[in-house]
Structure P
Amino acid sequence: MPQLPDDLDAVAVRTWCSLALEALGRERAEIDAINVYPVADGDTGTNLYLTVESATAAVEAVFAAHETGSTVPAAADAVRAMAHGALIGARGNSGTILAQLLRGMAGVLADGGDADRLREALARAASAARQAVAHPVEGTVLTVATAAAEAARDAGPGLVTVVEAAYDGARAALEATPGQLAVLGRAGVVDAGGRGLVAVLGALLETVSGQAPVRHSWRVPAVPAAGGPDGGASCGADSDPRGGPDDCAAGGPGSGPAFEVIYLLEADDEAVDRLRTRLDALGDSLVVVGGDGLWNVHVHVDDAGAAVEAGVEAGRPYRIRITHFASDGTLDVRPHTEPAQRAVVIVVPGDGLAGLCAEAGATTVLARPGEPPASGELVDAIRRAHAREVVLLPNDAGLRHTAGAAAEQARTEGVRVALIPTRAAVQGIAALAVHEADRSFDEDVVAMTAAAGATRYAELAVAERQSWTMAGICQAGDILGLIDGDVAVIGTDVPTTARTVLDRMLAAGGELVTLVLGEDVPDALAEALAEHVREGYLAVDTVVYRGGRQAAPMLIGVE
């Protein structure tokens, strides 16, 4: 029997994330089904799942970076990764609030994970989530989070005792939500976001106690709710959509704004304060979470362009998602024009390649340094491609499972998806170069797969610390040349290391060299490397692309 943790160390955080993802995966459809406000968009369970999926991936990345012998990451690194992953992957109103709850907890647990710290972490989380919401409403996930924190505060000593109290307090508060919010009482359901939080806390209880809590059925008899003569209460999820009680009946035509707008934003605190004021005047369901220069913004508006423009004025918005609500209040993801026969969706590491691939007709997903896309983002891209057949190019071995999950989801929506397991951007470029929409789908996939498979790939990276590699011991600041994913060259500068990597790759032959330059690499270096190839290798051509802001100074492909 595995030893149970007496505090929330890195391994416990990893286990918690994994169990929370499993729990939300089991209950996602049921949570979606009881999602009735601020619009009955039926996606709360999915949004929570995708948010936790991003948090889990971030924690796994921390462990992957530390898996040398028996070492594990520090607890502070794990909880911060969890919070950051949730922030960048947060989806929807409830997912955004969950990200803020995890961020609030991480701010305390980074300094220790014993019972007393956990009490403080839960209190900090509940407070942070309320501050992030423009117009907090009781009977929501905020109420459930507050109840969990209060129960933990009054619990006896011991980590298991505190977590069990928090879970029981959250469950009791969830059961009471239909009496606090009219739309829940009329529908005979508990709050969907609160139910998701109970699942997450249940996973934490299983982590520290070794026993999963008993699952409950949360559907309740429809009852009048407090708030007015007709049982009306303030509408809204965790922020308050404007309007009287009749407007609160989720799902009625014209019951709320037309669009959901979500984006990540790089901005300072003062600019975000101004943004909150402006977005609050534009719409409702406003939640802004984050800090330290990175924020996740969620709002429901009629003027989606104005919401994005407000973000541009505040800082640099990216990963912008705009979803139209159907007339019945649900999220309208149906195409409004005849879909194309075939499209390519490609993940790229920099904005330069994104522009290049978009010009070639592909739908792009930007993978920023340290922020790999979640499966939900890939599903969104497949939907945006608006085609009956889609070729998906993940361009990263670490995205194999994520891309596979996205492909499976898209297939359930009637899209034929072929996943080509490209491991690097240069392989994706090679596959895109031979794409022909006029030939049969199978023939196109075979040709693209062959082109990707015939492309060896390399990248230059800067070593962050001293470590063992297949090429020897590197020091912090060394330039590493990775060929097909393994460190093959350790150098002191980019030009010399790049030439050495090219020589090793071309020793096995090749006809075309592809160089993708990071934003700080001068054009003169590309010209020098192209000259090096011309002088040393007859009949080998070189093409150069600007990758823009990307993690690697240079990507190299040899076909």
Structure Q
Amino acid sequence: MSLIRTLWQCAFSPRLYKFYEVSWVGRLIDKPYEAKGLERWGDQVVISFAAAWSLSIYAIPLIVIALFRRGSPLADAFTISQFMTGAGIILVTSLVARGYSRSKNPTYLKFMKVLDDAKSHYTYETKQELGKYDFEFWAWPIDFDVSSIEKSRDKVTLQVLESSNRTSLRRKDSIFAVPCKMLSYTIAHTLALKLIYPGSASIINWAMRGMLLRGRIDLVKIGAERFKLFTSDNNEIDAIFLDRRHKTSNGSILVITCEGNCGFYEVGIISTPMNKGYSVLGWNHPGFGGSTGAPYPEQEENAIDCVMKFAIHKLGFAENKIILNGWSIGGYTASWAAMNYPSVHSVLLDATFDDILPLAVSRMPVSIEPLVRSVIRNHFNLNVAAQINRYDGRVLIVRRSDDEMICVPENSLSGNRGNKLLEKLLARRYPYLFVDSPDSYIVLSNFLAAPTFHEKRLIMDEVGVDQNHCTNLIASDILDNNSSVKYPSNLASDCDSRTKQQLVLFLATMYMENQNSQHCNPLASELFHSGWDPMSTIKEK
């Protein structure tokens, strides 16, 4: 390899963070890559330029306005061109210095050879060698391209729901609708995206890079393997897989985790199913960590669709051996996957809301509510309840009793949007429980608002909930359907109002678990399970 080519490759190659070595007892030991002085300086300059560029995109309109407000825009433009020329010289110099320093570092040259080998011949062996290094993920070869899998079904997607107070625009009003739509689009693609998904902000990714690196190293050291997945909309998804098959009792089940709006697989909800011995597949939202793109709903859907196909076709897990675990806003992608892959084993929705609109409206000034509704319904219509209601398998909802994030009004147990998620799920699956029985909603609401187990027990005793009687009724309904669970169910179609209330409270205890914690506390291991199986009532009968 010529010196010029080596310098060029080293200048534009990825930053190397860590490398792994196997100890004499067979354990992986992580070692920091020690960059020389010129490389450290060059890296800092390149990082500074990248950060300045990402911020300058938002400042361009202000710069243009400032230029035309001053008396001599041509002189200002000349000054800016001089500044840009000087900055360009500094950037080129830093790249040359970085390339030269790396070309003299044997550790980096060895890494470069491994990376080149993997790119030219990406086999199991070269991937194993590449996995001994942790570096900037953009340079990682693609492990799975979703386009290589033929579509076995058309996607099932929800239509964008319109707000209830929206009316059809008359032709003479359409001229006023255009600027409103433009404003809504602008806000959705700038401010709203960062408010809804703060983890997609460059400054958050930059601030957490050390923590993410440490978390990723810890996962690799216990046997996790990193993958790059390529979606149908050309995004690269950073994923990690821990295979427990033939190693633990739960290892044959794969848990796919869907993180919150500032969550990353490196430090997120992956730990709970991992501690229970499940095989685990974690992934980062588009725009989070090593993933490219931005977490708009369509990109989120394409990402989880790619992850599901990767789990089924590449990792070899049957659809009915997959548990979907969505935490907070991750409930959107988890419920979307359940809607499109209806044979999954079960869905666990932890600290999740039913619909993002009430949360968005409650946190913004009343004066801009119409604009907020337009932004949400047209660009971020994250309706978890509507999606999970198109899935007929097992569902477990975990509610945080002290949740400070998904309550309207804030910090109120009765206002927890998980309550509405449960209510909508029960109303869809067991509609007769609420038909001609408005008190069923009231009893359920009072039960969910009760802050202690003792108060819940009093409500159940007052209504007269009998577990054996409820399970017998559910079992009879299943047997009437030829021993199959079918939704919407005919359960309680011929029952009186009091029996319906009893069933509502019983089912609420089956579909929901409570954790006495705030929103961001890790899920307790004992609360992580597959959820209630109605078929179990037949065995009990």
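Each reported figure results from applying straightforward, stated rules to the coordinates on display, with no laboratory input. All values reported here derive from a predicted model rather than from experimental measurement. Cβ atoms are built from the backbone, for glycine too; each structure is taken alone.
Looking at structures P, Q, which one was Cα Rg over 2.2 N^0.38 Å, for residues 405-524 alone calculated from, given that it came out as 1.32? Going label by label, the one that fits is P. To test your reading of the models, identify which of P, Q gives 0.7 for distance in nm of label points 7 Å out along Cα→Cβ at positions 261 and 285 when calculated. Derived from Q, not from the others. Name the one structure among P, Q that semi-axes √(5λ) of the Cα gyration tensor in Å of 44, 28, 20 was derived from. Of the structures listed, the value fits P. Quick check: 6.6 is what I get for mean projected area of the Cα convex hull in nm², for residues 461-532 alone, calculated from one of P, Q. Which structure matches? It was calculated from structure Q.
Distance in nm of label points 7 Å out along Cα→Cβ at positions 277 and 349 computed as 3.0: which structure among P, Q? This value belongs to structure Q.
Taking distance in nm of label points 7 Å out along Cα→Cβ at positions 45 and 421 as the criterion, the largest value within structures P, Q is that of Q. Looking at distance in nm of label points 7 Å out along Cα→Cβ at positions 149 and 309 over structures P, Q, structure P comes out largest.
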